[in-house]
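Q: Multiple structures follow.
A short reminder: the numbers here are calculations on the coordinates, not readings from a lab. Note that the structure is predicted; figures quoted are calculated from it, not measured. Cβ atoms are built from the backbone, for glycine too; each structure is taken alone.
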Structure P
Amino acid sequence: MATRRIGIIMNGVTGRMGTNQHLIRSIVAIREQGGINVPGEDTIWPDPILVGRDEKKVRALAQAHGIERWSTNLSACLANPDDVIYFDAQTTTRRADALRAAIAAGKHIYCEKPIATDVATARELAQLADSAGIKHGVVQDKLFLPGLLKLKRVIDSGFFGRILSIRGEFGYWVFEGDWQSAQRPSWNYRKEDGGGIIVDMLCHWQYVLDNLFGRVTAVSCLGATHIPERIDEQGKSYECTADDAAYATFQLENGIIAHFNSSWTVRVYRDELLTLQIDGTHGSAISGLRECKVQSRVNTPRAIWNPDVPNSIRFQDNWMDVPDNETFTNGFKAQWELFLKHVVYDTPFRWDLYEGAKGVQLAELGLQSWAERRWLDVPELTLTKES
């Protein structure tokens, strides 16, 4: 079989996620493995052009990773018919205009989440893409984590019986930037620049819950800005106008209750930065980024509350590891391969811009819930181009 080149315009890849996950661990990794081998078809060879506003940064990034093409002129890139995919990893506030331009140029769309800052714009983008007859997708990387893939295997087996509740803990301490440099960019903490953990993480929890457990039908969310001032990349102090922690409870269509604590102001005392506990009538599971453990009802110890005597039970000893049983690749890379095969060979890909709009909707309602201090219903979006 021959090799089939596919040109990709990659915009915003000089940022942390764009560089590490989408360029190095996805596109570069695919090239290093010789492309994407599709049985009975040509091998897909991604040929990216890196786009950024800072010429020095984008040129250095391209040279460092053996990428021959780079540009600071997005309009010129979109005008090139040899590049058929547009990928966007810019800050959220810049995304919608760039996606509109790419859709107008007839490019297939793949982009980071959230796809927009509000649900009306998110729906508009999805409908524009459909009307243009192009393929479109949104990054939903946590579905491809080894821990969640193993959890999906446990769910599909019927192990839980009836699932009752989900408790999620996500986050870590992001340094303020004074005595140690911050691990996240300063725009994350400015609402006017699209920052905030509710906008960021509720999009994730929507697709995790929707794909693994059931549709979210109601939300109650409390946000907080625990650290009011931080130091930016230039060493200057700035006011934090966006939330750095979110405490959200969700009701699902099947009666499951889910609660997620998301924080950039928490010190980690758990095995992984993301931990989900799922409790069911027949068993429970603890799932993280890479690991998944289970405890069945027959292995559940009899816990008795008695603070007057030392606890005699080592609770962790009664959990069993779910084995890998397969080789897992980087989650971003796995979804990139699926999208590229979808574009070239029309294989199934269900994580489209409409799915991205659902995440934006939940984040928007989470912010509204916080502002109004009340529960809000999550209406089911009508997600067709005729709507």
Structure Q
Amino acid sequence: MAILDNTSLQLPKENPGAEDFLPLLGTDHVELYVGNAKQAAHYYISAWGFQPLAYAGLETGLKDKVSYVLQQDKIRLVLTSPLRSGGPINKHIDAHGDGVKAIALWVDDATKSHHETTKRGADSYLEPKTLKDKDGEVVLSGIHTYGETVHIFVERSNYNGVFLPGYISWNPHYKAPEVGLKYIDHMVGNVGWNEMDKWCRFYEKVMGFAQLISFDDKDISTEYTALMSKVMSNGNGRIKFPINEPAEGRKKSQIEEYIEFYNGAGVQHMAMATDNIIETVTALKNRGIEFLTVPASYYEDVLDRVGEIDEDLMPLKELSILIDRDDEGYLLQIFTKPILDRPTMFIEIIQRKGAKSFGKGNFKALFEAIEREQESRGTL
């Protein structure tokens, strides 16, 4: 199993407008608050090919919560459930359903990261603290961002344990093969009406990000619905956060639907990268993952729009994988249906063949597919 390299790197700057005063080295992990962590872990192992890594709960001395840690290449998910009634985790689940609580970012210096962000206006979520065990020490700190989502800064250069102090190795008998997921390409946040610019300024001022790209309601609209989006990125390009807000349309947009059922702003989807999207999506479909589909007519002129690609078109068409091109190459992408009962979070699978963009040419087909799902739910 690939373990994240804990060595600090001087990474090249991909986004020249970003200040990078933290800096951020990558996504350390993503923590989701879920109603039943044991069963959620089985889902991510069986359906998504994540591998069991670590555990904390009653057996490790916790009395109020339990967490299972899963890993696939550089992606780590932490699934956390409450063990007793009441308390903040219960309130989060009651309000939002299962969802992302913490986007944890890997840094050289968690204390400095907390100081630099809070002095620029961030509200502190976690004052810097050091966790220790026989394998070394980890420094954690954290700040609030949109909704009830938080960023945790993780400094782990002096730690050689399985995940964090307080966790033990988790090695159950059952494991499923991986499906080729490599790393988190980007994570998308949905915010309320007229809040996109506010949170983009937050990432610019508080975390030193710069805007990579912007889409307005002319770019992302259909006959019925529209939204606006801006993509914020740190300097080395390892952390990309598109921020979406609703725009006026004839019917309820997917962003409005999300905010209604999530009860506020939150993480809409994680985009997970693969080196072979055909193999990855085939494996996921065989394990029961459901994806949005587009009409066969999408593929009639797609190569006229995007030009020559390495892949055969037929398997892409059979799987409903979308194609788009920018000045630096092309990308392949596909989106699951919501993976929860509430129509909130979903997952994107993306393979980049040089492209740095986010599939603007696919927006109309994608959002029409989402609207078909909304209509089936009676929420359009």
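Q: With distance in nm of label points 7 Å out along Cα→Cβ at positions 31 and 183 derived from the coordinates and found to be 2.9, which of P, Q does the value describe?
A: Values: P: 2.9; Q: 2.4.
The structure behind it is P.
Q: Out of P, Q, which one gives 2.4 for distance in nm of label points 7 Å out along Cα→Cβ at positions 119 and 151 as computed from the coordinates? Let's see the in-between values first.
A: On the way: P: 2.4; Q: 1.6.
Computed on structure P.
Q: A value of -8500 was derived for helix-only ellipticity at 222 nm (-39500 (n - 2.57) for each DSSP H run of 4 or more, over all residues; to 500); which structure in P, Q was it taken from?
A: Working: P: -8500; Q: -6500.
Corresponding structure: P.
Q: Where is FRET efficiency 1/(1 + (r/R0)^6) of positions 255 and 327 (r between Cβ atoms, R0 = 35 Å, to 0.05) largest, in which of P, Q?
A: Going through P, Q one by one, FRET efficiency 1/(1 + (r/R0)^6) of positions 255 and 327 (r between Cβ atoms, R0 = 35 Å, to 0.05) is largest in Q.
Q: If we compute mean count of other Cβ atoms within 10 Å over residues 167-174 for structures P, Q, which one ends up with the highest value? Could the numbers behind the result be given before it?
A: Values: P: 18.6; Q: 12.9.
Looking at the calculated values, the largest one is P.
Q: Okay, moving on. Name the one structure among P, Q that relative contact order in percent (Cα under 8 Å, 6 or more apart) of 20 was derived from. Please list the in-between numbers first.
A: Working: P: 20; Q: 16.
The value was obtained from structure P.
Q: Given a value of 0.96 for Cα Rg over 2.2 N^0.38 Å, point me to the structure among P, Q it was derived from.
A: Numbers: P: 1.04; Q: 0.96.
Matching structure: Q.
Q: If semi-axes √(5λ) of the Cα gyration tensor in Å, for residues 311-350 alone is computed to be 24, 14, 5, which of P, Q is the source? Numbers along the way, then the final one.
A: Values: P: 40, 10, 9; Q: 24, 14, 5.
It must be structure Q, since only it matches.
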